[in-house]
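What follows is calculated from the coordinates using simple rules that are stated; it is not laboratory data. Every value quoted in this text rests on a predicted model; they were computed, and no experiment measured them. Cβ atoms are built from the backbone, for glycine too; each structure is taken alone.
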Structure I
Amino acid sequence: MAISKVAVFEHKVTPEEIDGLGHVNNQVYLDWFMSVATKHSDLVGWEFNKLLAMGEGWVVRRHEIDYLLPVLPGETVRMRTWVETAERASSGRQYELFRQSDGKMVSCGRTTWVWINYKTGRPVRIPEAVVKAFADWEPEEIISW
């Protein structure tokens, strides 16, 4: 059972995101995943500046991305993301990316995040308040990014 409900984001592809092969560059998918993870954290009340002030927060341990279909110039994509697990100092986040034009999944992925003390760089237990914020959050609408 997932920790959080699904957050849904929508994005119109920009010319800068297109590579020499005429589709969205693979690196852009990772940028999108990172962007919506940060925005989801902001939505539940755990903005980056708040994490910095408390001296603890997330860093990435691992990304896994499957590239299934191309995304072309001018298309709009819809991304779904949610926190799947939160155990001790690590958390798993899932992503699904769809083309709006035909509803087909174009990519999916997973990120393993680790909660660390920013001063020591060492993992520490994820605060219960963080887990609770994600669990209690109720999505309201599709968010543009």
Structure II
Amino acid sequence: MNKFTSFLAPLMQAYVFYRKAFGYWDEASYEPNLVLFDRHCKKYPTEFMSQEMVDEWCQKRDTETNNSCRSRIYVVVSFIRYLRARGKTEVMEPDIPRKERRTYIPHSFTDIELNNFFMPVTLYIPYPALPDNVLGN
């Protein structure tokens, strides 16, 4: 089944093939975001990619950090570069938000916290094994 359904589907398929051929395709992040962009493009009653279409998709959302926005739009920016290099569009690639330092600090569990976490498992008493004939084996 074809993942891409907008008017850009043939170009997106060629782009994915190109990226995979050079080993630069990330199924986990690029593909879902390109599929979502493809769905976004279907909202526009046109047969060509417009700057408005791209800018609307690539605009940072209120619920996003710069880093999550970068992750979402990078494949679209790369797709536009691919199309521009082949003379398929004149749409300008949007600015990519600046990368932010991560503020996450890992939590070191105390001995008490680890004990509280694992204690229920050590106290678990499984049901006795059933004889094979009970299950019809």
Can you say which of I, II returns 5, 17, 22, 21, 19, 14, 3, 0 when P(r) over Cα pairs in 5 Å bins from 0, in percent, for residues 17-64 alone is computed?
II
Output 16.6 (mean count of other Cβ atoms within 10 Å over residues 73-80, calculated) maps, among I, II, to structure I
Quick one: mean count of other Cβ atoms within 10 Å over residues 89-96 came out at 19.9 when computed from one of I, II, so which one is it?
I
Structure (I, II) behind the derived value -7000 of helix-only ellipticity at 222 nm (-39500 (n - 2.57) for each DSSP H run of 4 or more, over all residues; to 500):
I
Entry that produces 21 once relative contact order in percent (Cα under 8 Å, 6 or more apart) is calculated, selected from I, II:
II
Quick check: 2, 9, 19, 22, 18, 13, 9, 6, 2, 0 is what I get for P(r) over Cα pairs in 5 Å bins from 0, in percent, calculated from one of I, II. Which structure matches?
I
